[in-house]
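Alright, structures below, take your time with them.
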Structure I
Amino acid sequence: MPDTVPAPSPPAFNPLSPEFIRDPYPYYRMLRGLDPLWRSPFGYRLASRHADIAVILRDKKFGKDYAGRIRARYGDDAMKEPVLRHMGLWMLSQDPPDHTRLRGLVVKAFTARRVADMRPRIQAIVDASIDRIEPDGAMDVIKDFAFRLPVTVICEMLGIPDSDRDNFFEQARDADGGRLLDPVPMTREELDKANERSLAALDYFRHLFALRRAEPGDDLTSQLVQAEEEGQKLTEDELVANINLLFGAGHETTVNLIGNGLLALYRNPDQLRLLRERPELTANAVEELLRYDSSVQLTGRTALEDVAVGNVTIAKGESVLCLLGAGNRDPEIYAEPDRLDIMREKIEPLSFGGGIHFCLGAQLARLEGEIAIATLLRRLPGLQLDDIETPEWRPTFVLRGLLRMPAHW
């Protein structure tokens, strides 16, 4: 009978340990072999097989149940923490009908046509960044290049004034938003720091809304302020929370796509050489880089009723953490999944999630990554990464990315 004989348990591990952060893929491989829907001692399951993850992300029998998962992690008083309460208003944390209502207000800003129309502006931002750093002969790719592109783009989309953008670059580099999403609870010190940052962000965005009410522009914040004023069931707290979400989500994926992608290419010099020789492969290379070392490693769902996945019945109220990075390297889907192959065919990475919560900015992140990587390799042909063997990773599990990437040319 299904789910009656317990599978061997993986050895204890700390997903925030330097060893796991450096390379989680051997653990994923072991987990798929032992039990692809393993129930951890903490009560939630870990889904590591592509087919199971795809079902869970798309099946309406699974939802978010944000408050329940947060209380399980932090206790009954969790929602008194400003940052956790604020995150509960994100569209990413909501189930229908609230998710449908909130997403519907912003989805038009991310249509395929609007994103395609942004190509010249994205190219101009990338070129300006390289113009600024090229004479120096060295840079930190993360700080000096990868952050600047998506933060500039999302600031422009949100109508954040030019005078405030340097501050946003600093916030984007310093903030450790990934820890907020990790299944391992934050310490009291980390929570206090996150609360402080959250309250400061809320204060800034409230001032921005006041500015855009007085001086509306052709930007997403102005559109959302107008929707609020027209009574489209958008409270100011929801407005604040979701603008803050769009800022964070609008740069995190792209920063890590550029950093992780370049590291993967330089660790695989045959693929780097091929991409330099055939830049027309860049779009497909981005898909392979997303698959190979995903910026987002995990997303969670909760069963809204008893539901069968494979040969396992997941009980109502049980949480499942979908290991996107594991699904992206499932040998049932991809031949030689641990090999980087920018000419690989039929790549469908799970990196942007799936179902109703599929990432709004997926096409924008792809376009930014494509232009950034292609332009960097073309304009800095002598670019060398200083340390491809022991780079310094951000100490988070859900969001996988590098703290820094020193380079020279």
Structure II
Amino acid sequence: MNASRLALLLAAAAFATPAAADFDSCVASLRAQAAAQGVSGATFDSAFRGVRAEPKVIELMNNQPEFKTPIWDYLAALTDDEKVAEGRAKMREHASALASAEQRFGVDRAAIAAVWGVESDFGKAGGKFYLPQALSTLVCMASRRNDYFRGELMSTLKIIQRGDLDAADLKGSWAGAFGHTQFMPSTYLRLAVDGDGDGRRDLVNSPADAIHSTANYLRKSGWIHGAAWGYEVQIPDSYSGPSGRTAKHPLSFWEAKGVRRVGGGGLSGGGSAGLLLPAGRDGPAFLVFKNYDAAYSYNGADSYALAISILSDKLRGKPGVQAAWPTDDPGLSRAERRELQRLLIARGFDVGEPDGAVGQKTRDAIKAIEGQIGMPQRGRPGAKVLNALRGR
């Protein structure tokens, strides 16, 4: 039995008997809290019928890719040529909804499509966790952020009671985000809008509703119509000034520091900008403006905001990141990840379907290969492992 499987079984065991009783007691208290917020007992009981704590939710909470995956791996899978081709096809398919959302909210259609692509792979990966189960597990069993998830659970129950969506449709991420563009339930209540004119706000079954709602979210987050999110720049080898999204200064400040735009030309853009160094001084650098902040607000991670921003540029026909990342082991596109999985299967490893999604079985197989070629055994899908399996 591998270590990860054992850890999951131990976690499941920890949820048994006394923990299960604790969970049931917690759910009972949540029923009273929901009633105080206007949720009927019938709605609550229906939503929680058969619900038990889900240990996988806690495991995923402690392993969030935005904060643990190297930036070059994160972007390689989310902004590859395949994603761009899929995005352009979706933009053609939903051109009317994107155009009307852009006109209604003043948010660029490529940015909306980029959020859609990163959040759910254009609706193909919306999540599998039943929201009342996932959120109640986080409220009752997680060691942090319990109050936050309690609020999201109450919002979920209000969505069900209002009849906006059927409870069965409320499946999403471990944290409770759902629909084509992965709104949290409280965000749904505040910002979801009807995009297709049917009088409902259905982010699960209506791409138009999700497109318009995402545009509304970005506008409320400070999106400036017609402005750029930012662009790639070069910094001097001797640079020792400020960096970070929030350390904003006028462009004249950055010019005086020797910051220059990649590809030539002077610095441009409205307002102040921050200098983003997502891999440190030896990697690519970016000046970022207010629209980058709007993308950042969607998830609260620079890797995420940069993925949205780079993908939106590539959907417009602009190039991706030009400077090299500071690694001798680049990240893999989804096509390369599928190739890696097929090569692992050919070596006798059980990694499941070669779909490009790197789950625990794939990571365990990669660890074995890393050990064979003298690399630290991290289970990371990188170019070195792929080339070793190719026989290079």
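Read-outs throughout are calculated quantities, based only on the coordinates presented, and are distinct from any laboratory measurement. Everything numeric here is computed off the predicted structure, so don't read it as measured data. Cβ atoms are built from the backbone, for glycine too; each structure is taken alone.
Numbers for the structure displayed
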| quantity | calculated |
| --- | --- |
| Which of I, II yields 6.9 [mean projected area of the Cα convex hull in nm², for residues 251-322 alone, calculated] | I |
| Structure responsible for 1.3, with distance in nm of label points 7 Å out along Cα→Cβ at positions 43 and 139 calculated and labels I, II on offer | II |
| At a computed 25, 53, 22, 0 (P(r) over Cα pairs in 20 Å bins from 0, in percent), which of I, II | II |
| Structure from which 16 was derived, relative contact order in percent (Cα under 8 Å, 6 or more apart), options I, II | II |
| Parent structure of the calculated result 0.75, given that FRET efficiency 1/(1 + (r/R0)^6) of positions 75 and 243 (r between Cβ atoms, R0 = 35 Å, to 0.05) is the read-out and I, II the choices | I |
